[in-house]
Structure P
Amino acid sequence: MEMQREQVLLEKAQKRLEEIHKIPALKKGNSITKALRRNGISRRDFMKWAGAMTAMLSLPASFVPLTAKAAEVADRLPVIWLHMAECTGCSESLLRSDGPGIDSLIFDYISLEYHETLMAASGFQAEHNLEAAIEKYKGRYVLMVEGGIPTGLEGQYLTIGAHGKTGWQGTVEASEHAAAIFAIGTCSSFGGIQAANPNPTATKPLSQVINKPVINVPGCPPSEKNIVGNVIHFILFGTLPSLDAFNRPKWAYGLRIHDLCERRGHFDAGEFVQAFGDDGAKDSYCLYKMGCKGPYTFNNCSKLRFNSHTSWPIQAGHGCIGCSEPNFWDTMGPFEEPMANKLYNTPFFGGADRTADNIGITLLGAAAIGIAAHAILTNIKKDNQ
């Protein structure tokens, strides 16, 4: 049954890629092979990337060639990227690198029709480019929005372009004919810092200002792989991925930071940093008592990491601040203190904070019971043989 389902999915993706391949490339005289070669990346490295991306998307290994093919036809995909109330950190996460990785090269290879930070045009010419792209690729383009949408004073807290159009108005117009819509970063997904109390600009997430499905890709910033992975998934299937309750792709946000944290063993053993710089900090003990919000936060930072995938905040010695969760600025602070008396639904006996000292002991006790039971069953089995 599982094999049949995999085969159906495989055939569906193959058919879609064949249809996309028939569409003329939007960048003449270019190819992913040439782009990789220019940057000293071999075909072997590219296929290794395809294998890793396939695994990250929770697809079977048989999809690796199709993932590579999806990257190769990505130049048929027009992308419009809008900037709202934000810091451009999400764009920088994807593009700023001393040595461009395959993810950033693929994003550069995509036909990026509008991106205010990257394009040369400005003023009236920039507005014309946006309007022309929306009209030319109506029903085909992917819309990516970075930043929250100010709605106070009828959106006048954010005006863009030579005509002074509000960000709110521009977002609604651009979303009308988009084939898929992605909210990039926590500000666009949930409002972010701009929407923190008292929220004088009445900033809202993208999903609350338009009437179309939005795939949220939160994080401050999100990993570039989470951005590119969603594009690859859309090219492969043309549909939304499996989403959680907050419209986040489950393949990227299905597990908590806590679940894959390299300090999880210390948490289970009840070994916590008590103060920054103490012996526990030097021994990489768990940062929960120093305010780490990993047990409440769903993201894959602990797996993908940042800075060319070399490190991430917890590895560097500071706890997770929960930036990929809704309203994190208001609900997760103070960032260097535990959640204290705030009530969060966790699997740990009605609240993780209340049991921070004994969770590890309790889990160790459960593990010891399991080990003892296993030993007894093993001896019984031997006696019966």
Structure Q
Amino acid sequence: MPNTVILGCTGSIGDSTFRVLEGLGEEYQVAGLSGGRNVAKLLERAQTWKPQIVCTGEVESTGALREELPGTRVVGGEEGLLELATMPEADMIINGLVGGVGLKPTLAALEAGKTVAMANKEPLIMAGGLILEPARKSGGPLLPLDSEPNALWQCMKGEEERDIDRLIITASGGPFFGRKKEQMREITPAQALDHPTWKMGPKITVDSSTLMNKGFEVIEACWLFDVSIERVDVVIHRQSVVHSLVEFVDGAILAHLGKTDMLLPIQYALTHPRRQPSPLGRLDLAEVGQLSFAAPDRENFPCLELCYQAAREAGTGPAVLNAANEVGVEAFLAGRIDFLEIGEINEFVLEKGGGGEADSLEAVLAADALGRRLARERVERRG
């Protein structure tokens, strides 16, 4: 009976994971939970699932949680996340954290030989080589939990690596597909958070609207599947029915189709190589009617090309870019900068702060700090 730890259990990945666990019944047990600022939701889930350890990002709330959860160990902050990620009772760590905060717990879990199911792509963006090294040494599998890399994984299963020519990741295009730059300066946070097909947390939803999330998925795929950046393409697919495609050397293409719901990739990651019945209804292709595809607009959505640039430069470039983007998105959601300035800040910071070697955790964390400092200075100068 697998014991599962869910990092980021109060976010959208946590919501979908619990839907999966409810459908699987007692086959899976929850050994540990972490939550960020939503302490009430963390408490509710802890009372329902009765984990051995609970970690809160709001360290000042640990005392109150201990009173509400007698018999449960309550911890907080980064040290608490590391304890959860390495707890001996855990078989699988589901990483649904947001941003670079997931880097250290991911490394710790893999070093401890845990299976890690990753929705939190930023650790791979920041330090893909460092993460894959302990995974290879300890044998701790690294499973893609997000929809598009999970779809690639499924399409590639049973195939010879030498037969694979290209990976194609689909993108919905976000809420501003077809717009030109001059039409996007006045976009509001509310508009950016209104995604046409997916229901996600605020940070990844904004990243989807800038195409930064898709660029991150390209870098993620390079690490997960050991392919060069030139062998990973992006195509706009507004219906979000085809989640990814794999093209082979003979020109044949395999595509993964499914409903627009994170329950499916999460369930597959938890139960593979078996497939379990899903509570979702079946995809009706006749009802879908048409599937359309288009090339991404790299000129008006420059964040996608910045990710390709960072990946080609390698080293600490992706870590610096990720840090800048986290600061920029936070500033945009707070009303401190406009929508287009997210990409402008990212470009500025990548140019100024890239170029280092990502050969140690210390180097990556230093690059992360540099990227954040440069981005914050740019936001402050903006006023």
Structure R
Amino acid sequence: MNILQALFFPPEQPGGVSSMVPYIQEKFIRLGWNMELFSLPKRIRGKGSEPVKFETFDWTQYAGRPIVDKYIRTMQDYSWWTNLRIRSSYSLIHAHHPIAALVMKRRFPDTPVVMTVHSSFERELILNGKMEPDGPEHRFLTSLYGELEHRVDMLITVSRSFRDYLAGYVREPERIEVIPNGFDPKRFRPVTHDNAVPQLVTLCRLVPAKGLDVLLKACAELKRRGRAFVLHVIGDGPIRPDLERMAAEWNIYEDTIFYGYVLHPEQFMPFCDIFVLPTRAEAFGSVFAEAALCRLALVGTDVGGVAEQIEHGKNGLLVPPENPIALADALETLITNPALRSELAGAAWEKAKKEYSLQRVIQQLKRIYGELLSSEAEDQAK
């Protein structure tokens, strides 16, 4: 049995699924499975020319628009790289990006292909100001969900809320499996500490969708109320200069540390007290589970998969998106109440260990792989 994990970004890409799948591979190999990783190197650009055709819609009606044309070119490059590098056959392919899934199914039409939809590219583009909702580019990207349902053998997503979102674009949403992301608890080592000044930390790509402008406004409000804190901002991205300017204008620059990209943030976060991210949308929000495994108190927005991880008042605090005052209130509650902070952090840690363990993901994937491979064997025997 030989299984291929087909990524889009290389495994060394920081954060998200690209960094999680190698841990899945390691666990399966220890169980005696053969499993390989495949991805498109960043340097591969403009190599492919194979015509792209979808079975459920005509993409050419959207041609001539930058996002669509770039997507098609990337799909051609992925196909070119796949044809160049893959010489083996596989028992099953698990793709983690629509391009990977559709290219692999075209290259291996008789091989079962599983596709995990980890995030909504179109929502990120809208929130980051790169695309208008309900426009041609948006319709192109959402049409891909129906194509995936039609082509691949099984769809998986990472939260119930994201399955509900996909329901608007597929015929049978009830057939979509939900498997939240999983993490190896050995990577996370909570540290007992007693900070004189509460340490807040956020970790994300610095783009508008993550709501860090709201976080800075909330921190400015905390300072106006006379609450001491230090905010650690881990991550990089195109709006970092804007965020640094906001911090200076709102008189919290001296209270805020911008680190840029950090290779192993899980080694740093346990020394902080509160993890906060007022994201505007999130299919799952892996960083909340990672912060919980570092035993931090969690503050997030009541959106998407975040609201499935945080039960307000039980293992963290939820606030409405786009509401800096509500966010400041939640942070002030935890800053001024160390006992509550500790209680919520402990509850978040327990839930994350139980519900977001890598071992749970392995067991669920073993079941799905086994069912598909058994079905494939039965079909071949007929």
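Please treat every number below as a calculation from the coordinates, not as lab data. Treat the numbers as computed from the prediction; the structure is a model and nothing was measured. Cβ atoms are built from the backbone, for glycine too; each structure is taken alone.
Taking Rg/Rh (Cα atoms, Kirkwood Rh) as the criterion, the top-ranked structure out of P, Q, R is P, with the highest value. Could you figure out which one of P, Q, R the value 3.1 for distance in nm of label points 7 Å out along Cα→Cβ at positions 92 and 156 was computed from? So the calculation was done on P.
Tell me which structure, out of P, Q, R, gives 15.5 once mean count of other Cβ atoms within 10 Å over residues 220-227 is calculated.
R
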